[in-house]
1. One of 1, 2 was used to calculate helix-only ellipticity at 222 nm (-39500 (n - 2.57) for each DSSP H run of 4 or more, over all residues; to 500), giving -30000; which?
2. If relative contact order in percent (Cα under 8 Å, 6 or more apart) is calculated from each of 1, 2, which structure is the one that comes out at 36?
3. Out of 1, 2, which structure matches 1.6 when distance in nm of label points 7 Å out along Cα→Cβ at positions 7 and 55 is calculated?
4. One of 1, 2 was used to compute distance in nm of label points 7 Å out along Cα→Cβ at positions 39 and 95, and the result was 1.3. Which label is that?
5. Computing FRET efficiency 1/(1 + (r/R0)^6) of positions 15 and 119 (r between Cβ atoms, R0 = 30 Å, to 0.05) gives 0.95 for which of 1, 2?
6. Thinking of 1, 2, which structure, once volume of the Cα convex hull per residue in Å³ is computed, gives back 94?
Structure 1
Amino acid sequence: MEPVLQSFLTGFPVLLLHFAVTLVMLGTGVFFYHLVTPYHEFRLIRAGNTAAAVSISGAILGLALPLAVCMATSVNVWDIVIWGVVTLLIQLLAYRIGDALVRDLPTRIESGEIGAAILVVAIKLAVAFINAAAVAG
């Protein structure tokens, strides 16, 4: 039992540090995502816009997935930070890809078009899965 307890006492602070760094990076990614979108999802959600809720939910999941893989495969905190920044930038580009593929995406999200929101979520999540797999190697 002693080795198990010692392992826990050694590893738990590292787990907390990696978890906290990854959560901060996720929050930062959501903040920057909010800056690159021409509409304000949270304001739209408060007004009852389901398409905005679907879109931001896909963005949060799309940002979290590769960050989770970064954390799972990391050697240290700097590994999480370096690869996390790369994955966040790729995910922010995924929004731009979706915007280019779906004509007038901001207007369609603002007007509550669920179809456009679902398509852009699929693009964000598809890129997130590929992004996460690339990080995992």
Structure 2
Amino acid sequence: MSLIEWKEQYSLGVAEVDHEHRELIALVNALYERLGQAKSDADVAEFLGELYARISAHFALEERLMRDNSYDEYADHKADHERLLDGIRDLMDDYEDGVYVDVERFGKRLDEWFSEHFRTRDARLHQKIS
């Protein structure tokens, strides 16, 4: 079962970017599937940590691309990345503190974030630097 399904609204029409975004969503889903097989709290913590690390790595590459191209909305775009990463960190902290993690609700938040971010911020970025 997938946490997030690829939607055509995620597509920017830039093949290499769309491919990378599909891979990011596939990663989220693979990690989610592994979470479903989790046997311990350590498995859940590992899921959240790996999700954070992989998304963070993707953002770092995108942010380097923006800096290298003197992108005019770098600060706003990076701030949007930070909002998602802050949300994942908050979830990790809650889990460590014994607070129940509603992964389905988190998946809905990720879906909403990806939908908006891909459609607005990433679309503009790739339009400006292409």
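1. 1
2. Of the structures listed, the value fits 2.
3. 2
4. 1
5. Matching structure: 2.
6. 2
Since every read-out is calculated from the coordinates, none of them should be taken as a lab result. All of these numbers come straight from a predicted model, not from anything done at the bench. Cβ atoms are built from the backbone, for glycine too; each structure is taken alone.
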